[in-house]
Structure I
Amino acid sequence: MAHSVSPAAEALLDKEIKVLDKGFVRLVDYLGSDDRIVQAARVSYGAGTKTVREDAGLIDYLMAHAHTSPLEHVVLELHCKMPIFVARQWVRHRMARINEISGRYSVMTDEFYVPEPEQVQFQSTDNKQGRSTDEVPAELRQKVIELLKKDQGNIYASYEDMLHDNIARELARINLPLSLYTEWYWQMDLHNLFHFLRLRLDAHAQWEIRKYGEAIAELAKAVAPLAYAAFERHMLHGKHFSGDEMEALRAMLKGGPNPLEGRRRRDFEQKIADNK
């Protein structure tokens, strides 16, 4: 089996994609591309046995029917720098291999996430974990940013004082805030990476982690463009309907009313609206 190379991915190796004010994602290495998915699915040898069109059709079929194990033969290795609160959302995707910088061994850098003014928003009234789209007065936005910077500066100064007094790094670090930047090497196969992207590119995901999702999507598309196109078609822009939702669709296609009620009706209508 020939070594799999993607020219687009080769062009992006070791190049930082800037994210937020001080973060980045960069492709360190990768294993496999679209041809590896095809070879794993066909259990064949060599390259060039099928046309690109046939390969695209096979990959699309695999994605459409959830036959995704061949995607696990493609792996991306990333070096990422992000605020700790983003990392804690990120790490919930457990099917990965991660090595993160340790504040027990290293002195943490004086780098904190400070949102742009337009990202300072009110709490949503209908989403307990989201932001409102209501306009925030400019003076209030500036107040929030100044408070963040002030507290970040004070906490890091205390951290440095404890280090200067030879307090153990593992203790000195414990008051450092979620806005502090951390770094890790993150390795994940394409099947699980697509699951990550499906959730983290969604409009309901926190804005900051969506920015990382967009950067990683750019790298995934470079490594396996045919697979990424199938992912967009079937997972990112597709919808899964439950049994009762399918019954509602059949009823409505026949000209009848939507039989769903309450939250089920709202969720169903939201799925329809998201695809318009």
Structure II
Amino acid sequence: MNYHLSKLPERTAKPRQAGFTMAMDKGLSVREAEDFMSIASPHVDIVKLGWATSYVTPNLKEKIKAYHDAGVPCYFGGTLFEAFVIRNQFDDYRKVLDEYGLGYAEVSDGSIDLDHDKKLNYISQLAKQVTVLSEVGSKDADKIIPPYQWIDLMQKELDAGAWKVIGEAREGGNVGLFRSTGEVRSGLVQEILTKIPFEKIIWEAPQKAQQVWFIQLLGSNVNLGNIAPNEVIPLETIRLGLRGDTFLHFLGITRKKDNTAPPFHAD
């Protein structure tokens, strides 16, 4: 860091299992990806090329190279996997992963009805080729999955070979883990955490209020995903208690009701 501040929460170092930040690239140019990496690569663990944007992105190999040159892996969004599967082109999908030199893949069923045993089989097959991230939850706001089922799906997908499971929220943060207003389904999250290891879950949390909620609940080293490129640095300050939303949280100070903080004296 650029200078010393005491009493900051300890952040895990890359490569890490917890404190993971997954950023979402929704169509950056090669130059924009290079610029993004020039400022944010220390704080980004992996980049998702959102949904099926990779299909229409020009200079795709050059953009992937920009991320890999910065030491940051990237992968295609789960919707692309679904687009191949629904067309009975799973083998073609595997060839595409090899063609573009990708070491990660996302398996999801947020847009299609996919028998769960078939999903587990896809995870198992892909896990022999790449590191698999599997997404749980639907993009359909009207489809409510009860907590026990989230837990069962997540555990089975981990057992099938997924490295981590992703809690669905879409890029807008208004389905799955969240209500249409963006409010966290807190009971769901807390129940999931009674059974699924903290470090095995990436919580999609594109909105700042959602990021703050998870950090206040689970600390600086919670895994968060679907972070916009221009929000990676702001997220890191939230993780460290260097933004107003978590400024007092890691100092153990309770904000006064009049919103003025008591004086803080370093030891």
Structure III
Amino acid sequence: MIVDKGLIDKLKLFGLNSYEAKIWVALLSRGVSSAGELSDISNVPRSRSYDVLESLEKKGFIVMKIGKPIKYIAVPPTEVLERVKSRIQIEADQQSKNIESLKESTILTDLTLLHNNGVEVIEPSDLTASFKGRDKVYEQILLMLKTVEDEFILMTSEEGFIRKADILAKAFKKAHERGVKIKIAADLTKKSSEAIKLVEPYAEIKHIDHIKARFAIADGKELAFLLFNDNSVHPSYDVGIWLNSEYFAAALQSLFDTVWETLEKPKLKV
């Protein structure tokens, strides 16, 4: 039996899959028929026809005729339509009750909390960057100084301090004028005297010689750190990492602040 594909597709609105639609249409055309006959005329595999007929019976589209051989009778389409409508209404009512019950459950509380607090979707590429070459290091620190609002921390070597004092002096001044508190720790000797003079009006400077590190922290949220000792790497191959991670930056700043309290100002005649 050839059945228009458009009709089969429309019967999916009744909640039928393609096999169920084909067998129901075949049974409608015969009135009463066996599973084998319906399989033949509907082109539904015989191995599937019994499962399909059982499903149609449960859905109210057909009834099984008493006697042998087993045959099936099609329920009139108008009656089927009413049954489908009634079933959809029952399911909708039950779904509505389920949704209403959520108002009294912890699920709604959890969802509301999630909505109110929010979850920020973070891409790793938005949080990290790497830069190679000392010029790129200075560019990153300058950018941090331009955007810092409250506190800027810098720890470096003596050579690094001398270089940065010359390059970053204007940026230190502008940040200081905005009310930014600047702390600088470095291994300082008389060699650093002129650099200290240049920066001291804008920053608090202390001497440290027992910890070797090179990093900058802005507002306890943003961190840039260098991977190598600047005495052992060519400026072109100096490598730094930038992180926008309050968790990590704040932890490092906390450690820095603990050490900072034990440090003294450089005892130099400057």
Thinking only about percent of Cα pairs over 22 Å apart, which of I, II, III has the largest value?
III
Structure responsible for 6.3, with distance in nm of label points 7 Å out along Cα→Cβ at positions 7 and 247 calculated and labels I, II, III on offer
III
Can you say which of I, II, III returns -10000 when helix-only ellipticity at 222 nm (-39500 (n - 2.57) for each DSSP H run of 4 or more, over all residues; to 500) is computed?
II
With distance in nm of label points 7 Å out along Cα→Cβ at positions 15 and 199 derived from the coordinates and found to be 7.6, which of I, II, III does the value describe?
III
For structures I, II, III, calculate relative contact order in percent (Cα under 8 Å, 6 or more apart) and state which one comes out highest.
I
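Where a number appears in this text, it was derived from the coordinates with a stated rule and is not lab data. Owing to the predicted nature of the structure, the values given are computational and were not obtained by experimental measurement. Cβ atoms are built from the backbone, for glycine too; each structure is taken alone.
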